[in-house]
Structure 1
Amino acid sequence: MAKVYDTATDIITFARLQSQNTTSGSSYLGSDGLLKFAAEDEPRIEYGSDGSLKGLLIEEQRTNLLTHSEQFDNPAWVKPNVTVTPNTAIAPDGSATADRAQFTSLGTSYLRQVITTVGGAEYTVSCWVKSNTGTDQFFRLYGNGGPSSSNQFTATSDWQLFSYTFTGNGLSATHGLRDDGVNTCDLQVWGAQLEAGSFATSYIPTSGSQVTRWADVASIPVSAFGYNQDAGTVVVEFDMVGFSPNGPTGYPRVWEFNQANSDYISVQLNSSGQAAFRDNESNTNLKYSEALTENTMAVMAATFADDDLATSLDGATALTATPSYTLDLPTTLAIGSVVGGGRYLNGHIKSLKYYPRRLTNTQLQELTA
């Protein structure tokens, strides 16, 4: 019988059998809709805003470059024509730490910190924002000291995480929020973040200095679940929060079995965001042509035996290959990264099932439909 890891509890157990390297204080959205902060080495099992299970969150290393992420009344925030009143509302984590920010002058109201960026590098600024009046409020996020028409947002009566990605100019410039140039606005703000990268990752609190969240590393030794060297199948349900083909993720892994001589078999995302089943020893790459959609669950089954590979994605006809190679005995299954860390998924593993046999192509389709 196959051991099936397909619930939140099983995934926690599965990921912790060897290691789950998570920085203390790393955030995730809980089943009650509130932002939670994990203890060190606590797997982050995340839920959607509707309470649906997303799964085990795996992210690369990021640093919040803003030194005060919640205290908008702190002098680190330059605030011409903005009145900040601290701790006036319940924040997304359930604490009474959200600040009211009243932008009172059109085109000249700013709430910003001064940060030096690297020229040509991508950055993302993000913040939790809601209307303080109960009616829609219009504002902008900005980087490099100036807004543009592409980063206008609408705050409603519900908390939302807004983000804006831009290219660094290599200068000491301002980053933050401002009015939209047409309307003054009255907002509740909390959890601001500026990070190097083309998409926002989970919130990193700061209170006086920049803070780094280390990457998540989850793995399990094959001896822990009865690995069959002759044949096997892995079925995984996952999503990606963001994708950066030229960034530090570089061919991010959904899972990977390492093998001798640095060979591996894995399900990974190729440079354009397409899901692929790859055997490195034979240089075989079974790839689906369409890129995956961010924040959308996909199901992929991959089966392997000597001279025999096949995979199916979301019920599609199985892709097959018969390369000339022999499966080596791996030591470790990495989840959401390569063995030892690197090439991080930046997404969720909702379900992972291992079968110690070569399933048929029809079964692959059925399991992923």
Structure 2
Amino acid sequence: MDKRYFSDKLVEWYEPNKRNLPWRETKDPYKIWLSEVILQQTRVIQGLPYYLKFVEKFPDVKALAAASEQEILRLWQGLGYYTRARNLHQCAKDVVALHDSSFPNTYQALRKLRGIGDYTAAAIASFSFKEKVAVVDGNVFRVLSRVFGIEKQINSLEGKKAFTLLANDLISGKNPDLHNQAIMEFGALQCTPKNPGCSDCIFTRRCFAANNNMQHLFPIKAKAKESKKRYFYYFVIQKGKSLLMKKRQEKDIWHGLFDFMLVEKPGPTGIVRLVDQLNAITRVNIPPKSVRISSQYKHTLSHQTIYSKFIMVTDYPENLIKEPFEFYSAKKISALPKPVLISRFLSDYQLL
């Protein structure tokens, strides 16, 4: 297929079909960067409210850089992949300190910033500065693999290299920003993962997958590793309406967020054994009958599944409380950044 034909048809389709999204109404690299980081591994319908909250709270990169990490994590709460939020914060600081509060205007320079990978750098460079560099995301993989019949695995180094080369060969030199927006939107709305709109597709007659009834086979992806199962048992120590919490410092999920005293087990564990372990750790004697235990919560992350229960304890010697644990009032807890799992429990048991 002629590359100019491909790009022209995409842009022609895009103009009447695109969604009205706020980051498309600006060339401001800060707002474009913010939207791209938020939308990584997040659907537009979920990410849009977060984008609007961030822009309102931090209207420019200086404001974001000046915020505390706790403010950033609290506003990010619910989006997951919290490393993105910490990289977002550090990147803002670097832009202010190293680039006089202005984002670099080339792909190569943007790529050197913390947390900005190939895709995000290409998006900022093309959308803000009209640099001819292709974005390659899940939507682009799907469109290119189906239209051109590319059988390379998209999560292999060889596959990523092949798709990137093709995407950069196809991109328009005149309107790289529109081309990139168009191919991503086409994948999101027309060439969807399931039930793509082939009957009225602009490429139907030229599409390898459509002509061979192979839409469901593309893109080709190596199987992911089996999700790891983890069993979390939280001890919720109560003092009146205050709860004992700590900031997670481990090099693990949810770093920098707040949760309760935690015991992790290799499998399901009974309440008697759990309370016995709490007594051994803290040298107290809490009878198992004096605690309440929650129903089981299941929380799914990208490569692991958390099965969790909460053991609520009210009769507990306060003099045994040591750092990093601290009692927080309901008002303070509501302002703390917390994993969604913790927020669900607090809401379900009306502890906020």
Structure 3
Amino acid sequence: MKEALLYEKLEKDKVKCNLCPKRCVIAPSKRGYCQVRANEEGILYTLVYGKCSSVAVDPIEKKPLFHFYPGSSVFSLGTVGCNFRCIHCQNWTIAYAKPGAADNLRHIPPDEAVQLAKEYHCQGIAWTYNEPTIWFEYTLDTAKLCQKKGLYTVYVTNGYITEEALDMIGPYLDAYRVDVKGFSRDFYKKLAKVSDFFPVLDMAIYAKQKWNMHVEIVTNVIPTLNDGEEELRGIAHWIRENLGEETPWHVTRFMPHLELSHLPPTPVRTLEKARDIGFKEGLHFVYIGNVWAHPGENTYCYNCQNLVIERTGYNISLFEVEQGKCKFCGKELNIRPPFP
């Protein structure tokens, strides 16, 4: 165990965790909502420091990040636990952590993680598969090493993090790929068991404006739950007004799982309508995800309409971008160039 960061000591050996907006008050010998932060005799510990449930080399497009060093490989790490309880979670076996879930996981300290990333010819490290915020101490230490060794860093996150936590890791985090799952309190309460989704929105803005992180937004479009025009239009409008029209928005296909197994996969036409909504709201880059070889995976210059990045799944077959600009007309496309 390692002592946690960002907590307060309270009376009677209770502690208050200030890592995510739940701000759990934890009694002695108890754990926070995420199940991986424990109070032992008035000291808060992280139970997952360096404990890895999932390790892989991925294309950055899998995160999905389409405008952040396209074509690069990223060393992807996950642990156990989450501060959400999404009823359709594809990774529930690691997200719904139980006491002792981390005991037999592989231990990869920060320096080894960086070394492995280099050995596998990765250009960066991403904390993904489960919520990286609850792995905070480990991600922070590893991100500091990444910066020294010339590796980029990525959070694939639900965005439920406090301002003080984002301030601590902000200088060392390059990309913030955040889910905006819906656009109402009722939806978030039903889907993720959280009553207030505004911290997700606020911290996405903060990540970009305060820390200049590269931000991309993902919305998994679920039939009958968040596929209405009003909700999708609300998300698109919010992105344009608060993150900028050049911010990529990925509208991805839902696949039946867990408590939502009774629902069908998202019709492709629904995703195409969502993409149209995004464009009508003024976004320049709206992508369709989880639909193999759909033209909505590609990047088109919003100025001259030319195809500048052609994708099939996670593979890039055409790249007509130079220093983040369209090769045809020179328009800035908010694309970080391929990693050197």
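Bear in mind these aren't lab numbers, they're just calculated from the coordinates by the rules spelled out. Since we're looking at a predicted model, the values are computed, not measured.
A value of 16.3 was derived for mean projected area of the Cα convex hull in nm²; which structure in 1, 2, 3 was it taken from? Source structure: 3.
Determine which structure produced the value -7000 for helix-only ellipticity at 222 nm (-39500 (n - 2.57) for each DSSP H run of 4 or more, over all residues; to 500), calculated from the coordinates; the candidates are 1, 2, 3.
Traced to structure 3.
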